[in-house]
Structure P
Amino acid sequence: MNTQPIALLQQHFGFDQFRPGQQAVIDHLLDGRSAAAVFPTGGGKSLCYQLPAQALPGLTLVVSPLIALMKDQIDALTARNIPAARLDSSLDADEYRSIMDRLRTGQLKLLYVAPERFANERFREMVARLDLSLFAIDEAHCISEWGHNFRPDYLKLARFAKDANAQRILALTATATPAVLDDIRRVFDISPEAAVRTGFYRPNLDLRFTPAQASQRDHLLIEKMKSRPAGPTIVYVTLQRTAQEVAEQLAQAGIDARHYHAGMKPEDRSATQDWFINSSAGVVVATIAFGMGIDKANIRYVYHYNLPKSLENYAQEIGRAGRDGEPAICETLVCLDDRCTLENFVYGDTPTASAVQGLVHHVLGHQDDFDLSLYELSAQYDMRPLVVRTLLTYLELDGLILGGSPFYANYKFKPNMPSAQLLDQFTGERRDFIAGILRCAKKAKTWFDIDVDHAARVTGSDRQRVITALDYLGDKNMLEVKVSGVRYRYRRSDQAADASAVADDLTNRVTKRERAELDRLQQVIDLAHQKDCQTRTLGQHFGEEIEPCGHCSACRCEVSDTTHGSSSADFTIDDALWQQAIALRKAKPAVLNDPQVFARLLCGITSPALTRAKLSKHDLFGALADVPFNVVRDRAEQT
């Protein structure tokens, strides 16, 4: 056995032995190989990069979409005297400068960033100059279209790791099916033997599925909580307003409960999180924004007030219970009334065929180099920015466009000293160059706006030199610099393509993805009313064969047929309401003529076009939120 990892484990983390799979992953990394770690939630994935970071000479860059995870891990690492930091939108200018200084001087061993950080050309340029020993990607399943949370930004990470000369890559996830793991290995060039998967099954988790009527769900939840010994509890809900409402109901019933969701102020989220971590019986009612990376081993209960949207989400959320090995109950209140809300999240991400056609013709109509704004395209073609990004990624992966380095269109600065004093810090050509940049700035009230491209032309330099100069002045606290308006550079490839045919293909792909997401929800519903061992079925989904557990709802013969829901034929639409909707459609044909957009309005699904036309505040917005989207869309197509 390699003794170095054990010595580091004892020295820095105070443990005498590794958890299953950890040393195998760490040995691969320390031997210079890239690796993948597929461990269940709470299985110790973070140690697989935190420990090698102490042995490797350069920087370990950790990519994670979870700010809560970054904060918690950095606090824990700092307490162990391990130099770590994070870059995110919550940092002020002084904090940002301090981290940049520590990076440049080699004082940091770990840096945590979100995948969106790579849209920052200054950050990309800076990291490319560092000694990058390890590039760790958390939530790595996001790179896979077969995964439950595909994020196009993740597809860029493999390219950036290569451009930055990362010496090894570590891909981490708790929710990779065999197909997703194959995708991860392919994208990050990880050999099969370096992909380490540990068992999903944890015998201390008691999986329960209980039928619930929407009108009785609050009472049922309170009843169950009060009938069981108190203990740290998470109640997962779908919507932010539900988190607040349920927390209030629990508090009124004498249960110590607080809500948590992404719409809260950062300081309020942090306060709730800190309270929960230090509580012996606190209850947090939360959207899925809560729990990622929280190091609390004694969570005794995880309730799903609303249905989880996939088996992957379910497995990740219940995995936060009972990490101390003691018994924990994971109970889902199975109410099929949730189905419409969850399906609407899926339908809201599917663009219309005409929107895809418009976008593809616009993009492929460019010649040579061009740049795009996701938000401008989102407004123009009525699709969410993430969907625009996904379609552009598809075009890039198909070789029709070539992606370049993103850049910020808008720069502004606020002087921290008089211009004469600032210029006195420089001499000769550098002084003239800085003076030329400052002369190009236009003052508003407090801030100066500067067109970087114009400043480059005036000073006879390239864009990058102007940006580097502004960065330097900001780092030295001579200016406070702000950037905005990210734009994405592309070049039209020489590959010939029929834009209409390409758009048809992309429409088929997004429709297929929509179907896959709806199927994921159906898998949850199927699991809830399955008569065979539910724990075993969940394990099989993630490629693990286990014996019947003996303690899930199915094994205890407690599954009820009432978990089945209504069919589409069971839903009716009020004729008077429908006629009002048709009248509005005729009054707003430019927006509502497409049946899909019309159905979005009635089902309460926001879109840029509905917002721009102020229809998201109309009385009919969400009037049919309890009717399946496909039922409303089908009727709209027939009208």
Structure Q
Amino acid sequence: MSLSCIKTPVLLLCAIVILLAACPATGSAEDIQPPETVIQEWEIQWFNEQMQPERLTSPSITEPWLEANTHAPANQIPKGYTGAWIHIAVPPTAGWPLPGLLIGRLYGADITVYNDGNLLYRSTREFSFERGTLLLELQPKSTASDLYIRINSMERAGLNSSVRIGGYEHLSHSRVAQAIPNLVLGCSIAFMALIMLLISGYLNVRQRKPWVLLGLFALSASFLILTNYTLPYVYSTAYGRLLLFLYDLSMLTVFPAFHMYAATIFEGKLTFYRTFGRWFTAYCLFGLLVLVAYNLAGDPLFVYYKLFTLTLLLPLLLIHLGLVFSHSVIQSVRGHKNSIILASGFLAFTVMFAADLYRFYTDESQPMPFLWQIGVVLLVISLVIVLARRISADHKQLVTYSQELEQFNRQLQRTEKLKFISEIAASIVHEVRNPLQVTRGFLQFISGKSDEASKSHFSIAIEELDRASVIITDFLTFAKPELDSSIAELDIQQEMAAIKTIMNPLAVMNGTVLQLHAADKLYVLGNTSKFKQAFMNMIKNSIEAIHTKEDGMVTISAYEENGMAVIRIRDNGEGMSKEQIARLGEPYYSTKAAGTGLGLMVTFRIIEMMKGTLEFRSEQGQGTEALVRYPLVHKPT
């Protein structure tokens, strides 16, 4: 999907919003019109079909009229009645060239309006959505007139807002402008959800499930926002049943999607949570069947439709919300960051929703709830953040796995090379050492009988034989599959202090400061001589790597981390590239001009035999860090 395809709907939506907001009321600027008249009081008369058949076009002259206003609209139909007459005293309207009347909110299915006995408006609905809005054109009159509204409905009938009298065009724009925020909010969330669902195919299986569930939740929430307001039903009367169906379908979809998405966030078995989620999903599927049957059969199934999609669904929703919130809190207490984010978003939604309920039940005017939409937006934002964190964590895990796999391959290659060297050493070391020792003895014997001029040559030959013997001894290290029998618990603090004492003169000779910071009570199993050999070799390499610097520093640290003893040797020397680090431990590879690489091979072998690991980190010009990890043991008794 190209970027231009995504931008086009967004730009079109923004253009529509700006146009509607900027479009003024029609009429010339010179027209001087009176201000709007707001009517906040009216009269209401209840009726039923026996008292008032549909053919009657005027209210009863015997039934009483009840006072109603915006603070006490009294629109709940009493038992035994089917509708209401509303009487509104309309003031003179001659001041407007095209007067109009706007009722922002009223309840009713079938609405008929008479003005001074003349039929002015008639609307019937074949669906059960009772909320609506009424915009009428009035005739300019210099005297007051009476407006009668006949309303047939099922549960509520009557006005739920004030009556505005003014210019028709201005009232029309005002009605549309009030719906723009809800339209923009719902369309924005729907657009985001559709994009998420369309690109879900590019994700792997593990990421796709929460991604699709979040997209389904956002899409359902957007339909709830768009179909919960009256204007779509007014302008799309022919699609009223479809809009109402989408609203009920969203109610049956949004909460199961949210429940299953939350399950992907929580950790643990969640036995009851998952069991309830399966039953809840099954109930919503059954409710969907009831919804489809009601839309096909009509009013005969209205009782069952209301029972399964409202009466019984509400307690399940409360249980569902309680489970999600309680598990979010539990996981948050355990330090699960994603659950903390989810709990915050869910708490914001709960607070907003509770505020709407409080306003609806405590205010007799029954204002339209709107705070829950803000809560939905905050909840969606928290869910998106959680999903982004999960994808980021998966990416980090993949990168870590790739690095571990690369390191494992390097270790495998190194192990194969070490195995090869071990086999060679095991086969030739004894055969070569014996002739060397015999040769050395004869050279010493002959040296004692030679003249002074030849003795220096014999000394050089003996030194070279000793050097060859050292190399063969290094090879012998690889021929031994285990350390020798002198295994003991080593106190790292004491061992490293002894190593520092031994290596300090070499550091001073090279102008390097050797520092040691070792925690106490760190014990590992090993051979003390091999342990010293391995670390003296690494410290010697660090000292030699900074011989060109005047402020050379080698820092040795020992501490505990996750049940392991960690020994870190860090220098500020020349450093190494990644390619050089990857080859460390290979036979006959060394970064020193006169090095053989066998010393570091011995170091790797010793650390491996002591069940430890060795890792190098370095940057050219920034120094090198060697990290050795050993499993800790208890303090010897």
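From which structure (P, Q) was Cα extents along the principal axes in Å calculated, if the value obtained is 150, 58, 42? Of the options listed, only Q reproduces it.
Which structure, out of P, Q, was FRET efficiency 1/(1 + (r/R0)^6) of positions 375 and 519 (r between Cβ atoms, R0 = 30 Å, to 0.05) derived from, given a value of 0.05?
Answer by label: Q.
Which structure, out of P, Q, was mean count of other Cβ atoms within 10 Å over residues 159-166 derived from, given a value of 21.4? It must be structure Q, since only it matches.
Thinking of P, Q, which structure, once FRET efficiency 1/(1 + (r/R0)^6) of positions 431 and 607 (r between Cβ atoms, R0 = 35 Å, to 0.05) is computed, gives back 0.75?
Details: P: 0.10; Q: 0.75.
Checking each candidate, the match is Q.
With helix-only ellipticity at 222 nm (-39500 (n - 2.57) for each DSSP H run of 4 or more, over all residues; to 500) coming out at -13000, pick the structure among P, Q it was computed from. For helix-only ellipticity at 222 nm (-39500 (n - 2.57) for each DSSP H run of 4 or more, over all residues; to 500), the value -13000 is produced by structure P.
Computed over structures P, Q, relative contact order in percent (Cα under 8 Å, 6 or more apart) reaches its largest value in P.
Read-outs throughout are calculated quantities, based only on the coordinates presented, and are distinct from any laboratory measurement. All of these numbers come straight from a predicted model, not from anything done at the bench. Cβ atoms are built from the backbone, for glycine too; each structure is taken alone.
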